[in-house]
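Below you'll find a set of structures to go through.
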Structure I
Amino acid sequence: MDVVIRNASLPDGRQGIDLAIEDGRIAAVGAALPLHGAQEIDAAGDLITPPFVDAHFHMDATLSYGLPRVNQSGTLLEGIALWGELKPELSQQALIERALQYCDWAVARGLLAIRSHVDICDDRLLAVEALLEVRRQVAPYIDLQLVAFPQDGLLRSPSALANLKRAVAMGVDVVGGIPHFERTMAEGAESVRILCEFAAGKGLRVDMHCDESDDPLSRHIETLASESNRLGLHGRVAASHLTSMHSMDNYYVSKLLPLIREAGVAAIANPLINITLQGRHDSYPKRRGMTRVPEMLAAGIDVAFGHDCVMDPWYSLGSADMLEVAQMGLHVAQMTSQQGMRACFAAVTETPARILGLSGYGLEVGCHADLVLLDAADPVEAIRLRAARRMVMRRGQVLSEAPRADVRLALPGRPERVNFRLGR
């Protein structure tokens, strides 16, 4: 064996577990494995988990906050307009540098798989070329999956369909769309049909920005699920955002959820961004802005959380921390039961890994030794503390290390305390 991690806790509740690693894969999992001669890492009872996975991100825009100006209204539409102002000024090198900087942040946070949408409505396909180069450079340490995204609308932008086909030919992995941004509901539905037929013909996955609106009549998810059924795309389609569902009446949703489940369509909610962008036209009461996560989970639909944006025209904050995403999702969806909180942890780990189709992901024997050691005892504590990533490992090689969150306390009238564990 190359490495043995001793005395770890696992997300399923097992404690005192050793993991043996050989040739970049998990070779054995059990209590007190009788192995000697390998490098030993003491987990000290802390949580070992597979890496975090971000199922929805925009790496072409990341870290561009303030360019060319700040989104003053905080709305989705101003963000799209601002991105349109920025696109002519983009340089490939600057885009690559920002994306690589973000990937460094991601590794340190234990985020080793990202699905990023990339705008294809610029005829230069400059962002596509840049992110394909980024994907090549980060391949040894991050699984970067790219989505051809017609930001300005497939039918609304004259060259979008041709550009999308060009992007796929260049090596982009997934077909994207934004039907609610088309000029009419009918054109939105038509864009869904065109894109799903193209994906089916190419054997590709689909991930569509769908109904990112406060309008309860934005119902393109119904069309997407229907097309998934018609074309046999089950298990290969994801609908991102789905915020209009928070405004729909319950009777319609009671019909919609079984259709989504039957079609094998996964849902990707983006808690940080949608509670910021949505509800901007409300006074009070003000809608939360996130889709119906607990209801979809209860219906048997796969639900993942995405970070979506970090320091860009739509969102001024963020740090590649998927535990922050899970924590916000937990609060907004009121998922405070033990089962609910663990589902939020799964929404940034195993569920998005399944949606992305990642192979070799997990903690079973034979899986890739892609691991994160968290300064926490279990998934709930990891979310509560936004736990420090003590170690991040990829294929058995340590990529990042950080100290535990220990504090020295020197309080008047009380003994000094060293290695005080914050929140534990």
Structure II
Amino acid sequence: MDPTILARIQFAANISFHILFPTITIALGWILLFFKLRFDATKDAAWMDAYKFWVKVFALTFAVGVVSGVTMSFQFGTNWPGYMGRVGNIAGPLLAYEVLTAFFLEASFLSVMLFGYGRVSNRLHTAATVMVAGATTLSAFWILALNSWMQTPGGFEMRDGVAHATDWMAIVFNPSMPYRVAHVLLASGLTSAFLVAGLSAWRWLRGDRAAGVSRALKTGVVLAAILIPIQIFAGDQHGLNTLEHQPQKVAAMEGVWDTVRGAPLLLFAIPDEATRSNRFEIAIPHIASWILTHSADGEIRGLNEFVGNHPPVAPVFFAFRIMVGVGMLMLLVSWWGAWTIRRTGITPWLARALIAMTFSGWVATLSGWYVTEIGRQPWLVTGILQTRDAVGPVPAGTVLASLIMYLALYGGLLLAYILTLMYLARRPETAEPEELGKNDPLKPLAAE
């Protein structure tokens, strides 16, 4: 019943639920743009069928993401007033830019994407898709800039215990921002790719063999196969940056207690903070140093150099391995899928594998997010504000009651979201006779 722990769990639950949806919409907007451009270039109705289905998924996902994001912002004033009191001069403007991007661009042009086809010119409809795709990415940029600044702050000075901006370029383009933005955007691409491939595979196995379904499935598989090796490279670069600026986080990720050269890669271990050691290690000699320093004898600073100033080890250690394990599975499934499609086309076995991987991006994203956020502890803003100093004077019982309500609500919303996806997948786009006469993709548009 520690109010600080409860407040942290509540915020973690909120952001864990919220991040599921922007992770999809950030990249799904660009996939929709690809579908639309392919239709514009070929006039093949299958591409527009794919667009019509997935724009509904985008709208549903965007709506749930906005609602969950609003409730998260309330917690800054209720559970974490010390955060805005100390760094609000920097966090406030960045959050405002994100809100302006999300609400003014995404929400405005989304209506044109959803309802404008056949009612506005084709060029305007395509332009609206471009605006929404760009806005989702810009929205993510501002959030990630703020989160990166909290990890590796710069461009500020402290006056009477309050952070004041001195260089906005240094704040936004802080040392870890480029690596974090690239890593998260690629994660969004993989999350959306496997969602598109998996849900399309479910439609295909149920007997919906329409060309639009197959095109979407193949697009998801090929996109995942392209992005996953790029993500592995980006993750490696992000790890090098983290080793430079947050060595205690890397030590927790790798389970390294004593500073060592030629650190082994721990495939499995049980970190024990009481004895400050690992139990049941399964290790490959020198590989951790080779990955992190690109030298088999590279030095990795151990957790014992950061006593009292490093994160809880077990959550970071295991979350990192889940993220990497899911990433390796993505690599295998996407490359096997691309090879199978090229060789024989879609098969039932491939469809089943893709269905099993439908929400794999969520697992990898959440694991990576836990590594990033828990790995920052005990700091809320590194070197400026510790977590315990930002929590508000809300009684533990009140926080617990609201936490239970949040969890119940989020569980219900997540179930409703998945069931709605399945409902949409059972309704092929060709089963909309009232639209076909008016919005026939092959019919020249009046404005053209």
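What follows is calculated from the coordinates using simple rules that are stated; it is not laboratory data. Bear in mind the structure is a predicted one, so any value in this text is a computation, not a measurement. Cβ atoms are built from the backbone, for glycine too; each structure is taken alone.
Thinking of I, II, which structure, once distance in nm of label points 7 Å out along Cα→Cβ at positions 59 and 387 is computed, gives back 2.7?
Of the structures listed, the value fits I.
Of the structures labelled I, II, one was used to calculate Rg and Dmax of the Cα atoms in Å, giving 21.9, 73. Name it.
I
If distance in nm of label points 7 Å out along Cα→Cβ at positions 43 and 267 computes to 5.8, which of I, II did it come from?
The structure behind it is II.
With distance in nm of label points 7 Å out along Cα→Cβ at positions 131 and 163 as the yardstick, tell me which of I, II scores highest.
II
Check the numbers for distance in nm of label points 7 Å out along Cα→Cβ at positions 187 and 203 across I, II and tell me which is largest.
That would be structure I.
Figure out for me which of the structures I, II the number 0.10 belongs to, where FRET efficiency 1/(1 + (r/R0)^6) of positions 123 and 259 (r between Cβ atoms, R0 = 41 Å, to 0.05) was derived from the coordinates.
Only structure II yields this read-out.
Suppose helix-only ellipticity at 222 nm (-39500 (n - 2.57) for each DSSP H run of 4 or more, over all residues; to 500) works out to -23500; of I, II, which structure was it derived from?
Here the read-out was taken from II.
Among I, II, considering only mean projected area of the Cα convex hull in nm², for residues 147-362 alone, which has the greatest calculated value?
II
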